[in-house]
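S.K.: In the part that follows, the structures are each spelled out as structure tokens.
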Structure I
Amino acid sequence: MFLRKTILTIAMLMAVPATPAVAADQWTPPSNLVRPLDEVWRHVESTYPNLYGFRNYGWDQIMANRGYINYCVRWDSSQPVSPALRDRVHAALSRQFKKWMDVQLENGQGYNNWPYREVPVKVVGWAVRDRNTLQWTDNSVDIYVNDIRENAPQCSEGCGRFFNQNGQYPRCPGGVARHYDMSLWLTAGMGGGFGGDWGQRIGSEYYVNSLDNDNIHILLHEIGHSFGLDDFYDWTPTGVCCFLMKAGSAAHITEFDKWMFRDFWRHLKNRWGL
């Protein structure tokens with residue numbers, strides 16, 4: 001998770017600042033959360049000086065796509081993947097991502113001008129070292145073999161938003177439709193996780209063993225980072241003790257996580273005039 005903070009901070013410092021427009025605001029957190037939420041946001045602003053200029057949060061990716069997210073799976077493991085396992089990997093990712101998107105809804109409508117009732121997740125590619133690891137022959141996803149970055153297989157950089165943040169993909173064989181916004185990087189033997197605008201990295205064994213779980217809590221935590229939520233290693237906001245983004249203290253999205261997520265959107269939505 002320190003890796004996430006380092007990468008995201010560097011990217012923020014390199015981003016071009018932008019002046020947010022003024023838009024109507026809706027903000028109705030429970031009264032007992034007002035103070036700790038304010039503490040969190042002031043901490044975020046002081047920690048990330050170019051917070052408002054950074055343009056590759058999960059929010060930016062969804063808005064650029066007009067309401068969907070594409071993923072690449074970086075299969076950093078020698079374990080064979082059957083078509084059935086592939087489909088379960090995709091389905092579990094969609095379910096976990098949806099848990100965060102559901103936070104943005106209030107009575108079935110977007111809260112605070114959030115424009116989407118649903119944000120579909122599609123896996124468009126798998127990256128492996130050895131093609132034989134993937135035990136299917138259909139063309140449902142693009143397959144990338146032995147394209148190595150950070151000592152792990154990756155999908156084509158020409159198709160990745162992290163490498164093409166202007167939203168143009170001239171070097172992606174499938175064009176915009178086959179681009180990927182984030183990677184689900186599954187690494188054999190890994191404990192814990194990392195997350196950022198580039199996606200999430202967790203252990204492959206942990207993920208496979210958790211496919212039927214309601215909450216894959218490490219993945220949920222790392223997805224939170226992809227939307228800008230911070231870690232809480234050395235401090236805790238007043239009056240709250242246990243929440244997903246404070247690693248090890250909760251295994252699901254809590255009420256406090258929900259309102260931190262909404263608060264991040266509240267402070268960024270003006271860049272789209274919402």
Structure II
Amino acid sequence: MDKLRQGLRKTGSSIAQVFTGTQISDELYEELEAALLMADAGVKATEFLLQDLKRRVKESKATDPAAVRLLLVEALTELLKPLERQLVIGEHSPTVMMVVGVNGAGKTTSIGKLTRHLADAEANVLLAAADTFRAAAREQLSVWADRNRVQIVSQEGGDPSAVTFDAVVAGRSRGADVVIADTAGRLPTQLHLMEELKKIRRVIGKAQEGAPHEVLLVVDGNTGQNALTQVKAFDEALGLTALIVTKLDGTAKGGVLAAIARERPVPVYFIGVGEKLEDLQTFNAREFAQALLE
């Protein structure tokens with residue numbers, strides 16, 4: 001909780017200061033509305049939270065701002081609850097994950113951290129370097145594979161779909177528990193590149209029926225409403241199963257999770273609140289709301 005609280009401080013402090021006054025007034029609600037919008041909670045989620053909060057204040061007959069803040073924790077927890085879901089492996093052999101996102105979101109680093117968590121849980125992981133045209137991406141993934149002592153399937157300048165197909169086949173023959181495919185960074189507006197991701201998804205299905213079992217989008221929490229745009233675009237193209245929201249420690253826009261919950265509730269498996277391995281945390285709605293507002 002301390003780590004999470006520290007990581008969300010930039011977002012939380014601007015919202016928390018709304019409750020430092022002595023009375024509940026229209027001004028308090030106006031300041032809260034502005035703070036939520038500044039935190040990139042978005043218009044729909046902000047309106048929803050304010051209405052829900054006013055109802056809770058009326059029902060509980062709260063009289064001071066400190067009590068209102070605690071009621072906002074409850075309202076935010078309830079809004080975020082549908083995003084809370086655990087990553088499950090072991091139902092398929094192997095569980096195949098396809099990881100997508102724009103360049104710079106922290107995709108390869110998140111894969112590295114996730115691989116470490118899985119390896120620590122004694123899962124046999126195989127990585128597929130399907131970002132074949134960016135040497136730096138292959139090298140970075142290779143470093144993570146070495147560090148976590150897991151296998152990697154990689155080839156220079158090859159077809160991303162072919163690399164992924166080979167990795168899934170290799171994962172099946174080698175008895176891997178999890179195959180994770182790292183794909184090239186895409187902007188949702190680059191339609192021809194989005195088509196390539198769709199192709200990779202189809203090819204994975206040919207290598208193993210029913211796969212991929214997870215299509216994870218890594219989004220940078222710093223990008224605020226742009227993150228919501230990415231979620232919508234990638235979900236429409238690929239059918240996302242979950243999100244990893246990174247870099248929440250470096251932003252005052254952590255409210256974007258509220259916007260996602262209200263407008264495109266794709267589950268959030270993990271949130272990143274720092275550089276260290278343990279800073280990739282399982283998303284918990286109540287802990288998030290408490291860390292943000294307390």
Structure III
Amino acid sequence: MILVSPQSPLAPIGVQAALEFPKIFEEFALHDRVGIVSGGIGGLGLEMAVAMCEAGARAIYCLDLPEEPSPEFKAAQAYLEAMDFDGGQRPRLQYVQLDVTDQKAVWEGVEEIGDREGRMDVCVAAAGILRAHTDCLRYREQSWDVNVNGVLYTAQAAGQQMERFGNRGSIILIASMSGTITNRDHAWVSYNTSKSAVLQMARNMACELGRKNIRVNSLSPGHIYTSMTAAYLDKQPHLSEKWSNLNPMGRIGRPDEMRGVCVWLASDASSFCTGSDIIVSGGHHSW
């Protein structure tokens with residue numbers, strides 16, 4: 001017996017008509033949706049923000065700490081301005097200066113976005129930091145202020161607006177494969193612990209918010225060459241080869257390789273996915 005949901009193109013119009021109208025593309029579209037991306041002026045955050053704009057979002061607001069957006073961010077704005085959207089509404093990529101570790105500021109800043117746009121659909125909590133090697137028995141700094149508190153405050157702020165407007169929402173917390181493995185020969189107790197916290201945060205929020213039609217998932221990249229990891233790798237070139245050989249694909253990932261999974265999680269194409277951790281690591285876990 002085959003069960004066909006009312007949303008399926010096969011239900012109302014039949015197989016032949018479904019073949020003529022590729023509904024799957026609409027499921028991935030983000031037409032008229034509004035979202036926020038923390039850590040959004042570079043690296044993974046900016047790549048994912050631009051991808052959601054390309055998918056048709058009305059506006060994506062990038063939250064970050066610097067007073068002025070980066071040249072990379074301005075280049076992304078220019079790229080979108082030059083793109084042909086077939087006469088449709090041109091998406092807005094906008095910058096908001098915020099410290100994600102300031103809960104009050106984040107809540108108020110995202111509420112202002114809600115006031116302006118009248119909705120909130122997507123949140124990508126991508127802000128994070130990576131400290132240098134520190135002996136786990138000598139660790140002193142609280143470097144998970146951004147990686148844990150900042151992620152929570154961002155997700156809270158977006159979730160409040162999703163609840164306020166009553167529209168379905170998708171919250172994507174950027175974790176890391178380091179939340180479920182220990183990086184061999186790396187003294188990263190703070191980073192790895194913080195990313196494990198993000199995984200559990202996503203599961204807990206998914207369970208609390210599911211009946212409100214707010215989905216919460218985590219995305220765990222593997223070794224990706226970003227400005228953050230470049231500062232680490234470029235000083236120790238031998239590590240690039242070492243990291244490359246740690247996964248079956250034999251290379252380090254690119255920031256743009258997170259775009260597809262982000263749009264999938266943000267869109268209706270993942271409508272039954274919540275409380276999951278999506279690992280994109282080149283197969284690092286598979287050895």
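S.K.: Looking at structures I, II, III, which one was mean count of other Cβ atoms within 10 Å over residues 43-50 calculated from, given that it came out as 13.8?
M.R.: Values: I: 13.8; II: 18.1; III: 26.6.
Derived from the structure labelled I.
S.K.: With helix-only ellipticity at 222 nm (-39500 (n - 2.57) for each DSSP H run of 4 or more, over all residues; to 500) coming out at -12000, pick the structure among I, II, III it was computed from.
M.R.: On the way: I: -10000; II: -16000; III: -12000.
Checking each candidate, the match is III.
S.K.: Using relative contact order in percent (Cα under 8 Å, 6 or more apart) as the calculated read-out, with 24 as its value, let me know the right label among I, II, III.
M.R.: On the way: I: 24; II: 29; III: 18.
So the calculation was done on I.
No value in this document is a laboratory result; all are computed from the given coordinates. Note that this is a predicted model, so its numbers are computed, not measured. Cβ atoms are built from the backbone, for glycine too; each structure is taken alone.
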